[in-house]
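Values quoted throughout were computed directly from the atomic coordinates according to the rules given, and no laboratory measurement underlies them. All values reported here derive from a predicted model rather than from experimental measurement. Cβ atoms are built from the backbone, for glycine too; each structure is taken alone.
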Structure P
Amino acid sequence: MASAIAEFYKVKNVFVTGATGFLGKVLVEKLLRSCPEVEGIYLLIRPRGDQTAQERLNKIVESKLFDKVRHEQPTFHRKLHAIPGDMCEPALGIRQSDQDMLVSKIHILFHSAATVRLEDPLRTSMQLNVIGTRDVIALCHKLKHLQAFVHVSTAYANCDRSYIEETIYPPPVQPQKLIDALEWMDDTMVTKLTPDLIGKRPNTYTFTKACAEYLLTQEAADLPLSIVRPSIIGGSWREPLAGWCDNFGGPVNLSVAIGKGLLRTMRGEYNASVDVVPVDLPANLMIAAAWDTAVSRPENIPVYNSTSGGVNPLRWGEFSEGTLVTYKKYPLDKPFRAPNFAFVSNSFMYQYWQVVSHKGPAYLYDIWLRMIGQEPRGHSHWLFWLGVAP
């Protein structure tokens, strides 16, 4: 017997932004597999280089991620439709004929596209995370059959607060005023103002995601909207297969750097929480949130924090110890040296171990490479992996 959620998606058409991302791929696979009677899934995909949107989609569905649904539904690919577009372009860069088709067909919209690069300039983050969201809202207002609109934010949008409730907090500046100001400010001026604008937030990513949330209250309050806030997204728990991951973001980057023997120390506390959620949990939550929003039509915008929280937190000490145990049992190919790792809370000791464990060995390795006639790369590799450990 089909679940109420699967029944809801029966003969429905879904539009997804960010479908080429880690979370987006898992969302699409879950929809196909658990809601087999969904009519069609339309994916906003930016052509890249000499690859068309359709060619990029074809490459995605070749992934091992889709093996299970491929076995259960050999013709699943017929339900997937690539929509060429670009979140940085006006109206999402979607050509008029595709816009008209979406307006007449789409019932559910999942907006997960965003720049997650923490170091992006404010202008870039605003374009993708805020202005892009505004264009998605504009599209939603045109959709004739819209029943649910799910926006993916981040649990760290309000990381300047010690306690984060499932509510939307006002940012320090009105999003539209900032958008207007960016039109006349040059890059130098924006760079100088950025620290004052983001305040206690550590980067432009968290700041612009907070702005996007507030923009939704101003321009999308009349839509059947819900917001999902994942924390750090890690490999899958169970679906469609345990441990699946296709990128080096977040904890995966850190884990591989430890396993390769490149990263041996970080400044931090063993008992601090590393809030990681398996990718299949927020994906499932997004699907359920759309169903609940469409069925119950709540008066206020529902917000769902998809985090481990304080119920069953993972500590950094547990993470690092588990990583070491795993790589000693299943070592990576061609490690720089044997894995070893420790957190250091003292600033002076951290700088000491940076020299002893990272900089020193990297420079010695480069000297040895020069002696044998090879291009030095130890220091560059160290800098790359240390992007996870400032």
Structure Q
Amino acid sequence: MRTITKTPYKSYAIGELPKGCQMCVRGEKEVIFVTGICPRKPSCYFCPISEHKFGKDVIYANEMPVSELKQIIEEGNLCESKGAGLTGGDPLARLDRTIEVIRLLKKGFGKAFHIHLYTPLELVTPETIKKLEEAGLDEIRFHPILDDDSLWERIAVRTSMAKGIEIPVIPGKINETQKLVDYIKDKVSFLNLNELEISDTNVSQLYEKGFVAKDDVSYAVKGSQEMAFGLLDYCLDTPLNVHYCTVSLKDTVQLPKRIARRAKNVKKQFDIITKENTLIRGAVYVLEPSFGYNDKIRNMPPAEKSKLIEQLEKLKENVIAKQKIRPEMIAVDNVKLRLLTSRGIVQSLKKDLKAKGLYPAVVEDLPTYDEFEIESEEI
């Protein structure tokens, strides 16, 4: 008898989790954003992609912008990844690039490196699926439109890859979702249901449609989880493996496990790793790290950024020479345009640094490429 089980990862399942999900909840998957280009028009109102990626032909490996594909391998090594998920946009909108990435990953990490891919149905053809299969793709997840079944027949495309459906659980769309379940139950092996989530980019459209957060501390949409439980019940009478993935899983299981793997590989000698796998370090800023600092440096012209990095290199050498600090205890941060050192060193030098018009601080960062700031205290 099929039953609904609560997983150890704050999610719910019928049957087995897809292999991609099994690895993801352990923090073993590298997330590769192949392109922000998507053929679906109009775009999905619930799309959570950031404004820095949406509609732009950019590549990211986890949080790292990619200018050369070899960086994907480097990020995978830093995170000790055992697989990757290819997403977008639509990876099929840049099919040659997607195939190159799949082959690069298989060559760099071996045939056992598991790769899954997310795509809407607009560009799905038997020829495209065959190319992906031959390149080494292991698992494909389709994103059909609930309100329009005109492309659903493409879900039945033949392939030796693991094949499934992944959709958000949209309150009010129970009938449309059940119709999809009825259609796919003999065409795919799994169905992934994602709790609908509010992001900076979709918040306006979701609010306009009457969706609100389920409580003051969550980005999950009210009513999404209740509908997901109803869909799980509905799926008990199908042969589908079903996984309901909560927002909590992503925020408190998947990401923390991935950054824990990265923290030990990016930690400098001066960093302190906390029990949450964040990094506590001293920082010295040339520009005041006030509100909007990250946007300012992100949009800074390359020539100006290079000039600032040169200034930081000179400052580092000056500090090493005058303060007798070991070179490995201070570094230039080219991403956030600052010097990094230990908390103790920056505290001992704060008077001298301030006298030079610099901004010393003790910061707590995530060990991700973008060094997302958890806390900062000017000293």
Structure R
Amino acid sequence: MEEKASRSLYGGSLIVPSVQELAKKHIITIPPRYIQPHHHHHQQDQVIFNSDAEIPFIDMHKLLSQDSIDSESELAKLHFACKEWGFFQLVNHGVSSSLLEKIKTEVQDFFNLPMEEKKKLWQTPGDVEGFGQAFVVSEDQKLDWADLFFMTTLPVQIRRPRLFPNLPSPFRETLDDYSLELRNLAMTILSQMETALQMEDKEVTKLYEDGMQQMRMNYYPPCPHPGKVIGLTPHSDSVGLTILLQVNEMDGLQVKKDGIWVPVKPLPDAFIVNVGDILEIQTNGVYRSIEHRATVNSVKERLSIATFYNPEFGGEIGPAPSLVTEQTPAAYTRVGLEDYFKAFFERKLQGKSFLDELKIKY
């Protein structure tokens, strides 16, 4: 039953060549399928490099402090970050530096495996999990300048038999440890969000207790003409919560704030956390999922690992009852999680267009 659920959840993506292999050839001319339309060049001009325009950072140690002044102050900062930015950097999060260094090294090694080894883990028709790209729905669609490895990690019983057991050791064991650490961290973050929103106890977190965790490892190769391509198309995340770890020192993530792209400068060993579309629905639009994108450069590859959290498969998502009042009526329609993801993965990635379709028109 659960294996069937996992299989039908995401659908497939058309199989495309490896951009990492293409970049190894030191090409001068970019294949036309990767060159973005003209409007992308205009968007490049709307990037702000002002140090005052930075996503907020939250100190988890202060957030959980027994000192009420510290905890209340940090909780207010969390509430502001989720309402106004939809993004924040999380420091003093409790995940050990040694585990973070281990996962970073092994993700780099994983992408450096010979192509013959990667092919054993490549996407298969009708399934988005494995090496490849996501959201490729037509042969003439523009492609991102990136490779990814996408995989369900929790619950353990719905992991792909062809993927997780065939990962190289010790990477497999490290991912096991990392996935459990980040599940605990995600539940703590969601619980603090409930407190900040003055919701009923466990109103949202109970939906995630047996929820799904997926990981997407991203490899953005250097490009001879970075302004002509995009590493990851502008979008908001379809999930509940995303926790991103920057694997190497190269920047590239940008967040759209008031129509302007704001570069994110990752703090050492910090996580970058963002509100997903499902959480925007569950908070009735109080917390916002924000468009973001990944840019590339001409000098060096950039790597990251995003961990996604979703409610338990089989249920419905909709605004939390405690946040629906006469003054704040339900802003989104209720939808089954399976139908939600099927519809999302069957289309191109494009801004917040999918979430907009779920808004109730009064």
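Given 25, 15, 10 as the derived value for semi-axes √(5λ) of the Cα gyration tensor in Å, for residues 256-311 alone, which of the supplied structures P, Q, R does it correspond to?
Numbers: P: 37, 14, 7; Q: 27, 13, 12; R: 25, 15, 10.
Matching structure: R.
A value of 2.9 was derived for distance in nm of label points 7 Å out along Cα→Cβ at positions 128 and 328; which structure in P, Q, R was it taken from?
On the way: P: 3.8; Q: 5.0; R: 2.9.
So the calculation was done on R.
Comparing structures P, Q, R by distance in nm of label points 7 Å out along Cα→Cβ at positions 64 and 88, which one has the largest value?
Values: P: 3.3; Q: 2.3; R: 1.5.
Greatest value across P, Q, R: structure P.
Comparing mean projected area of the Cα convex hull in nm², for residues 16-239 alone across P, Q, R, which is largest? The partial results should precede the final answer.
Values: P: 13.3; Q: 12.2; R: 15.2.
Largest calculated value belongs to R.
Assign the value 19.9, calculated as mean count of other Cβ atoms within 10 Å over residues 208-215, to the correct structure from P, Q, R.
It was calculated from structure R.
Using the calculated result 7, 30, 35, 21, 5, 0 for P(r) over Cα pairs in 10 Å bins from 0, in percent, for residues 120-335 alone, pick out the matching structure from P, Q, R. Could the numbers behind the result be given before it?
Numbers: P: 7, 28, 31, 23, 10, 1; Q: 7, 21, 23, 20, 17, 10, 3, 0; R: 7, 30, 35, 21, 5, 0.
Computing P(r) over Cα pairs in 10 Å bins from 0, in percent, for residues 120-335 alone on every structure in P, Q, R gives 7, 30, 35, 21, 5, 0 only for R.
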